[in-house]
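Please go over the structures that come below.
Values in this text are rule-based calculations from the coordinates and carry no lab data. Since the model is a prediction, treat every value here as computed from it, not as a measurement. Cβ atoms are built from the backbone, for glycine too; each structure is taken alone.
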Structure I
Amino acid sequence: MKKAVAFALSAAMAAGIFAGCGSSSNQQPKQELNLFTWMGMFPDEVLESFQKETGITVNYSSFDTDETMLQKLSQAKGGDYDLIIADDYIIQTAIEQGLVAKLDKEKLTNLDNVNPIYQSQFYDPDNSYTVPYGAGVQTIVYNPETVNFEITGYEDLWNAALEDNLAIIGNYRVINGMALKTMGESYNTNDVAKIEAAGQKLLELAPNIRLIKDENTQDDLISGEVGAAIMYTSQVTLAKMANPDLKVVFPKEGIGLGIMAQFIPSQAPNPDAAHQFINYILQPEVAKQCFEHLGYYSTNKAADELISEEYKEFLTLPDNFTADSTEMIAPISAEAEEAHVKVWTEFKNACGQ
């Protein structure tokens with residue numbers, strides 16, 4: 001789930017402006033939290049208030065991809081950083097490589113505020129290593145003023161009426177998985193023949209594709225450049241805020257779910273500060289601020305009722321949303337991964353992109 005983080009990113013945050021400002025003078029020695037995640041994951045006021053309340057200086061550094069994060073964490077042998085927020089699949093790899101510490105749950109007094117639908121997932125089935133921070137689903141959004149039929153699922157995107165009128169994100173496992181879902185298959189099949197069959201079906205979708213892009217896909221829907229799009233949750237939030245008449249579709253074939261989670265590296269210099277920060281943002285009032293800034297689904301059930309009405313529709317799950325209606329994209333065999341890459345390359349070529 002590559003991030004298209006909602007709402008204005010803070011350049012000051014990315015520059016680590018919080019380092020060395022506002023720490024309590026009576027804290028000896030000076031406490032620090034080395035936070036490593038994508039840009040713009042927290043509103044400035046949350047980091048400032050944490051620092052003021054605890055005297056812990058937040059050193060915020062960012063990465064561009066999950067793979068970059070894992071490379072740096074591996075080079076540091078699980079050190080350098082105190083708290084990392086990354087995507088589900090990469091966390092599984094970090095755990096398998098011994099780069100993640102088990103949580104001290106006695107220090108996490110607010111842990112019960114987490115919505116259990118986002119726990120006990122494939123990358124951390126016993127919830128020993130991670131605390132979720134934001135979730136998203138692959139969603140179809142369309143403009144009923146420019147699309148003259150009702151879209152209810154992925155299969156409808158093959159309708160010839162959408163010729164040159166569809167934008168999709170650039171995550172190949174999501175888009176290849178969409179074709180697999182229309183065939184009644186799992187996102188995570190290791191059957192190369194089924195992946196190749198999904199690739200053939202994707203080629204039939206090519207005439208409808210106008211754009212393949214990860215960044216700011218919502219702008220093309222808002223502007224009318226396209227009439228329909230597959231987007232990340234934060235992009236859907238921005239699109240609906242700009243045009244409430246847009247229709248959001250949870251595909252009838254099944255919903256792809258992704259979770260961003262927090263973890264403490266195995267050799268974190270300041271693990272106590274990391275536990276304090278996790279516990280701090282698990283407070284419902286603080287979590288509300290975070291999710292309204294982030295634009296992804298709230299993973300804090302205690303915060304749901306506090307979220308402002310203007311955001312609630314976009315940041316809390318629908319009533320009929322259950323664990324059984326979703327599937328997470330998980331690691332697959334090397335052979336299956338190779339097949340996906342080949343399928344995706346052929347599809348992009350067919351789309352002229």
Structure II
Amino acid sequence: MRVAPSIELNSATRLELEKLSRRRTTPVRMALRSRIVLLAADGMGNKEIAQRLGVAPRMAALWRGRFIELGIEGLLKDAPRPGRTPAISAEMVGEVISRTTQSKPSGATHWSRRRMAREMGISESSVGRIWRAHGLKPHRIESFKVSNDPHFAEKLDAIVGLYLNPPEHALVLSVDEKSQIQALDRTQPGLPMKKGRGQTMTHDYKRNGTTTLFAALDTATGEIYGLCQQRHRHQEWLRFLRMIDQTIPADKQIYLICDNYATHKHPRVQRWLDNHKRFHVRFTPTSASWLNMIERFFRDLTANQIRRGVFQDLEQLITAIGDYIDHHNKNPKPFIWTAKASDILEKVTRARTALHK
């Protein structure tokens with residue numbers, strides 16, 4: 001005949017179990033487990049405990065064994081359970097992931113939940129859960145461009161060096177032009193935002209001309225120097241450089257970070273720079289405009305002032321851009337560059353390796 005293992009309690013453990021079994025704030029299941037252990041310590045068998053407390057004998061045996069193995073801590077929470085058997089097997093999940101990442105559906109460029117569900121014979125919700133659990137988003141695509149500049153490392157090191165360790169008694173300016181900014185007027189007045197509905201704007205528009213913003217970002221302070229002009233030829237670029245030359249004190253050296261646009265390398269521009277020795281130009285690598293910090297300001301300008309703006313003529317657009325720059329310069333904040341040149345170069349090297357496999 002099988003005999004339940006005995007339990008021996010010291011005075012401190014017994015006192016703790018008695019408190020748990022009597023305390024009003026103790027959860028019911030915890031109080032019941034404590035009583036089972038106390039009765040077991042008094043020498044009762046599992047069947048007798050079950051009759052006394054109105055529970056099944058296997059429950060009395062369960063918590064007797066749990067206490068012997070883990071002590072009071074074993075009574076505080078249930079053991080982990082395996083849960084429901086998955087309706088979709090691991091093989092099916094692997095097949096969904098494999099098809100999503102390595103194949104295309106017939107007649108389409110990417111998988112949708114409906115197509116994948118029809119292909120695999122499972123529900124659309126199941127496909128969505130599998131994709132979400134594995135971080136897959138077939139409906140999205142991200143653009144990229146790896147620079148093939150043979151002097152990428154040298155140019156990268158020079159530009160990041162200016163960001164992280166700028167020279168003394170000098171200004172580092174990230175410069176570029178935002179061309180073809182359109183003064184767009186909507187064909188009908190929009191409605192303001194209200195509860196349950198966002199602001200409305202017609203999808204069509206009237207063009208009222210374009211302007212080009214030449215801008216320079218002081219990487220140390222975040223201050224912006226801007227000039228709007230009708231075109232973006234080397235003549236306008238020279239006019240902008242002259243404005244910078246006249247605005248910044250003559251005792252300051254000026255380091256310009258700009259891209260490889262032909263206007264920036266025009267012979268007349270080169271001659272002007274040769275005659276103004278305090279200007280030092282550092283060109284970004286080809287296909288690497290993301291190294292130019294002014295692009296971050298252009299993004300904010302587009303999102304905050306231009307994209308949803310309504311401009312009935314070109315003058316309104318130029319005024320709006322000037323107002324945005326003035327407001328920015330009242331409390332400028334620099335963009336903090338944190339990436340090291342070695343880390344960027346390592347990522348670009350990995351991308352080139354993957355691209356040419």
Structure III
Amino acid sequence: MSKGPKVIVAGAGALGLVSALALADAGCAVTVCDPAKGPQASAVAAGMLAPVFEAALDAETAGDLDLLLAARNLWPGLAARAGITVDRSGTAAVGSEAWLADIRARLARMGMRGADVPRGMLEDLAPGISPGLEAVLVREDWRLEPRPALTALRAAAEAAGVQFRPWTVSGRGGADWLVVATGADPGLLPEAPELSGLSPIKGQILRLDGAGGGGFSLRGEGCYVVRGAQGLAIGATMEVGHSDTEIDLITLAPLAAAAARLLPGLAGAAFDAFAGVRAATADGLPMAGFSAMPGVILAVGARRNGWLLAPLVAQVVAACVTGADSGPYARRFDPGRFESGEAA
């Protein structure tokens with residue numbers, strides 16, 4: 001049994017599990033607590049590790065390409081450590097020439113560029129793609145399968161000595177440290193007052209079992225379509241301020257329509273729908289680091305980039321406990337940045 005610091009990690013999503021594994025590898029005695037009463041946002045996701053298109057298409061992360069790339073670059077090591085398969089085939093923006101011209105301009109402003117995909121190759125790699133659409137491929141954006149990744153992370157953590165308990169955490173108890181990785185759940189607000197700065201964001205995603213997807217993930221106007229082992233995932237809504245997990249067919253209708261514009265064969269398909277609730281800060285980056293409360297560390301608020309940012313957040317969390325170097329991005333994750341006025 002480890003003789004290092006005793007750490008309770010509240011939350012068994014991507015941020016919680018990756019942090020638990022990093023802490024165990026650093027010699028800590030770690031217990032992960034999660035009652036698992038509802039769908040986890042980490043499971044209700046497409047598993048995008050997409051620094052380039054996130055920075056290009058999402059105003060919240062437009063200035064964070066360096067940080068997003070740094071997080072993505074930690075994934076090969078984490079994937080090897082935990083036995084997770086990462087799909088590096090890339091992501092293609094697919095749409096009209098006018099839309100792609102804007103995409104190319106956005107990439108250029110970031111110092112990036114994509115590769116134009118000849119129509120014949122596009123049809124081979126994305127069977128059923130709508131006639132007349134063109135594509136720009138970015139190899140830097142990767143993907144994983146969320147549910148198998150969660151299973152693999154838990155298995156790796158257990159092998160490293162992490163204990164798992166189906167408990168709701170109310171405090172630090174006898175542990176040296178409490179790591180709050182509970183997403184939008186305000187239950188630990190007395191222990192971590194910074195949680196009051198989080199906003200819930202409901203995300204709904206469509207899945208179609210058994211449908212082929214082609215050779216890479218697709219980003220279109222109004223949706224993404226990614227292939228997986230069991231079929232297609234189409235996402236995702238971003239419903240700010242909503243904390244329920246009810247399926248809303250009216251909200252999902254534009255998502256299905258956008259997917260059908262990419263792949264006409266999807267029109268009228270009988271999709272399965274899933275919903276999860278993410279947490280977001282005012283600047284779109286997570287809070288990872290010391291709380292104002294003694295003995296409490298935060299690992300929350302990654303918005304829709306929880307999977308991408310998980311290893312970088314875990315690096316900061318482990319450094320807080322062990323006193324190691326937290327790296328060059330810790331200041332941008334500092335939970336106190338909003339009070340100090342450092343956040344943009």
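Numbers at a glance
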read-out	value
Comparison of I, II, III - label where distance in nm of label points 7 Å out along Cα→Cβ at positions 142 and 246 is highest	II
With distance in nm of label points 7 Å out along Cα→Cβ at positions 126 and 262 derived as 5.9, matching label from I, II, III	II
Identity of the structure behind 68, 43, 35 (criterion: Cα extents along the principal axes in Å, calculated), options I, II, III	I
Parent structure of the calculated result 5.0, given that distance in nm of label points 7 Å out along Cα→Cβ at positions 150 and 190 is the read-out and I, II, III the choices	II
